[in-house]
1. Given a value of 51, 43, 30 for Cα extents along the principal axes in Å, for residues 111-278 alone, point me to the structure among I, II it was derived from.
2. Given a value of 17.3 for mean projected area of the Cα convex hull in nm², calculated from one of I, II, which structure does it belong to?
3. Here helix-only ellipticity at 222 nm (-39500 (n - 2.57) for each DSSP H run of 4 or more, over all residues; to 500) was calculated and came to -1000; which of the structures I, II was it taken from?
4. Among the shown structures I, II, from which was the value 3.9 of distance in nm of label points 7 Å out along Cα→Cβ at positions 231 and 303 calculated?
Structure I
């Protein structure tokens, strides 16, 4: 998800950069921001991409953001910072290829998911992501038609659906010094139409990734600078699940595996983080050969859990400078990550 747009007047989209990042580093390094988790057990796994079996890269994209995995198939859709929605498909995972790439909604395509009507829903921003904001678009699966559903929401980012088909959105002002954000809810009616977005879990900070756990029937979301939260579906009250494990720790998109473990992309440190369910342990995977990971999703294919990762940038630690030149989507069996200690 997008975590780096700050001064649109100086740097046009999609290459808006961390202009306040140095100030943030100073604040964090001097103890200006609280919230580090001192009780969390942390383990780091470092390995080359070649150490893992069954790695597949589908390239040909640029600055990949979020992804939606179609159930019971090999098809997936990927959004990117050029505003394109990319369709990837093939007869098997090893034969996946980029089938279609089209810019039909906004200047930058961010969160993506499938609604109860079977169509895609995309959070896409305009040229000024923070001030002019972005909207939710309904997009046909063949990427030929798009319909704008909402007005503009500043800093729109991730989106997801619950079991009933209600739509949740992440928004924020992307200010590192005075962050403000909210989770918005669009309820679906009996006629299949959505209500206008209304704040559902307000009073948040830089809300980023969104994931609805069908396993638990509740919403998870990340805040870029502070951690991962879950929301009680009845009250709308958010509680922190995991906090920062170190000073320079970031939280982007997230998902859950069948065991209930949470997986979170951290483009700031170029790592993929796993929060082990029930133990409070954090495992940080630093995979040489994959750059900054922006989004992660897991799908069962032929009885095996497969994790998909979008690459935002090729250089894992070049947060402040450089182009958003991520090549595409990596995938591998989830069990491969557990083999290397």
Structure II
């Protein structure tokens, strides 16, 4: 089978602990336990009775709406799910030998989704604490044809399990390196599933209306500083939602990469000042520091990619702690980038 790929929807203190994030509040948090709704579209699809595909297709249209429509039309590129020929195309898809291999590997890796459900329940319990009244999404796991790590929409957070199948999995090794360079394959691991899913929902739910798009998680704002602060706020929120998850996991970094950030924080800030990047409106310069990569262009090759998000996180974290702010208040503040910068002491 030729994989049909669309663009990826791919989303500390002075001395950081490598064992996890830090609860910045001195008060214990009284969390209300959650029982997330989890649906397994991946299993429904791969274990489908091929003689019942017409009825199942109708059911999936009703049950999964935008997700299923996007899966058929954009990820598989097989037209619309309402097309009379879709049953034939689904049957052909499910009989494909490569798809059967992927299905087997996914089943072995994620037959038991309960460990991830537990982690997500803890994350969304914190989310409910910090953002009371906001929607707690339903969870859907699905196969994305290597297009979407996550797919948040309406009241649903869908998770593309194929992009967390494991960096050393045989399926991952099959993927063409020109489309999936090594740094992307390194991120295709189970350890990132819960934090990446939580991160995706934070960007989706906390970004201003109309700003968020599945393909624009690594968005740039009007200037370099505003971009770093935007991502810094989202990463601080993620840190608070998942205090028991290692900080390097939240940033999709290795231990060595997060250690590099800690060691070079002052250098990184001085570099921004020296090269007058702080208020740059050059999209290429901003994207170089925000977008993922094997390293951050303009910095040594042992630097991690997307380091602007980490610098922004450090700036926002100091400001948040020193001013004893409410997290929702911090997120909702507009035009505060320069004020946040004034509190930063790397």
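1. Going through each structure in turn, the value belongs to II.
2. Matching structure: II.
3. Here the read-out was taken from I.
4. The value was obtained from structure I.
Values in this text are rule-based calculations from the coordinates and carry no lab data. Every value quoted in this text rests on a predicted model; they were computed, and no experiment measured them. Cβ atoms are built from the backbone, for glycine too; each structure is taken alone.
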